Structure 1
Amino acid sequence: YEGRHLQPRDYDMVWDYAQAHHVRIDYNTPRIVHEGECSALVDLLAHFENKLPAALHVHNIGTAQLAQEHCSAALHADASMISYNRATLDFLQSYGFQEVTISPELNEKQAARLAHDSAIPLSMMVSGRLPLMVSEYCVLGSFLGNLDKGKCTMPCRKGRYFLHDRKGIDFPIVTDQFCRMHILNSKKLSLLPHVPKILRAGITTLRIEGRGTAPDELRRTVSAYRDAMKLSLPLTEEEEKRLQMQEGNDITRGHYFRGIL
């Protein structure tokens, strides 16, 4: 969030760093791609062939089509593709996707059922502040950035902002490098105590939304999830307490227990 447009050399630098430290690197693509932005995206996808990532995360079928035509990296359907049922997974697999992040709206039983029936690996969001809404309209630029005068002063880079609702709850407002506004959940998603159960259900990859997170906090979060992945069921009382302490306060289980349907 709040970053500048990444250039090909930026991707090359990150790729080199990942290779030097023997870690996997995936590249994300924009959630929204306007017609006038397709040419630049095609050039970037073609550049990726020089230093190929492990996977490209895509958020819409149009981007997937461009990726297949101009880059040989594996395709990963991100959470915003709303993979909610077996029919969606079958379609994505037939289209060439090699991994899918399931919809965050799925509850525990729905996620387990989907993992059991899936023929391709599934990922699941387990931690972080997830976006509740993404909009082309930027509140910060309109009200604070003098957009009405033609050029934004970029208040998003000068402070932290929140949407304060009638119940007194604050929802962080952030912008991305394309000046799109993201309203984030007021609470951080955390499924840390349920990691062993999620893995046993057949989910192959756990995903942490780390954007906007301080490096030290992100390092602790990753370490906690790595440790949780080594635990076996049933958890001891001591293990459960330790995981709950590592979560911190002001968290949510999202839709994991209640779902939306």
Structure 2
Amino acid sequence: MNERPVLNVTVWKGPGGSIPAVLVHGTFSWATLAFEHQRPLARGRTLLLPDRRGFGASPDLNGGGERDVTSDYAIDAVDISELLGDGAHLVGHSYGGTVAMLAAAAHPDRVVSLTLVEPCAHTTAADEPVVARAIEDGRRFMAGARLGTPGEYIDLAYGGRPRPEPAAWLLRAAHTALHERPCWLAELATEPVRDAPYPKLVITGDWATAPDGYLPGMATLMQTICTRVADRIGARLVRVPGAAHEPQRERPAAFNDLLTEFWSAT
């Protein structure tokens, strides 16, 4: 049986003897981009930043997932579970929140604490009309986007805004994102996470400063999902003022303070 190629994992070393943290990025990104502002947290502990398969410097999925997808949250969850070792704090953003929930449910003994940042856990709140509409809108949007190229997808996402480097990684991230297994369709069992003994935190933005076009739709959608997830898993819910879907990048100081406080109390 062939072993899966190993992930690329960036390690920001912290003091010895502290409990490490694993930070899982979302889609259309890579670890050191998604969490570039969290490096100061390594003053307290070692941080492990894996590039999910198909992103950054990690290998392609190359099969093994569902159908012919370029990224698969179920495979990612296995990868992350292995990275947790004998115990680690686990943080997941967006698509990475889906991955983190699956890993935490499967291996509660390896999780010291769980933090979900704007998790795309749509199915937990699919009975809400705003979420049900978003799921159908997502199907239509992605079907149309896949008719274009990764470069066109980048243009659509970034417009005239600065684009992260390296450009080759961004192009690869766009390709993977276009053809990944949609995290917003993942069936997530919340009971195992709720019943696990580790503390849980859900972080969302208040979306007050989001650009036109995101209000009220995207703001209402994500706050509905985050509220439902927090309720279902028994987590503390925190809204970060001035942040939208990427609190760790948009308000890094406030975000880092939240994690430092949460981890220190564990």
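For distance in nm of label points 7 Å out along Cα→Cβ at positions 38 and 158, the calculated result is 3.8, so let me know which of 1, 2 that is.
Structure of origin is 1.
One of 1, 2 was used to compute mean projected area of the Cα convex hull in nm², and the answer was 16.0. Which one was it?
Only one of 1, 2 returns 16.0 for mean projected area of the Cα convex hull in nm², namely 1.
Could you figure out which one of 1, 2 the value 0.50 for FRET efficiency 1/(1 + (r/R0)^6) of positions 102 and 142 (r between Cβ atoms, R0 = 35 Å, to 0.05) was computed from?
Structure 1 accounts for this read-out.
Compute mean count of other Cβ atoms within 10 Å over residues 118-125 for each of 1, 2 and report the one that scores greatest. All intermediate terms of the calculation are to be shown ahead of the outcome.
On the way: 1: 17.5; 2: 24.9.
Looking at the calculated values, the largest one is 2.
Please compute distance in nm of label points 7 Å out along Cα→Cβ at positions 22 and 238 for structures 1, 2 and give me the label with the greatest value.
Top value of distance in nm of label points 7 Å out along Cα→Cβ at positions 22 and 238 goes to structure 1.
When distance in nm of label points 7 Å out along Cα→Cβ at positions 30 and 230 is computed for each of 1, 2, which one produces 3.4?
2
Bear in mind these aren't lab numbers, they're just calculated from the coordinates by the rules spelled out. A quick note: this is a predicted structure, and the numbers were derived from the prediction, not measured. Cβ atoms are built from the backbone, for glycine too; each structure is taken alone.
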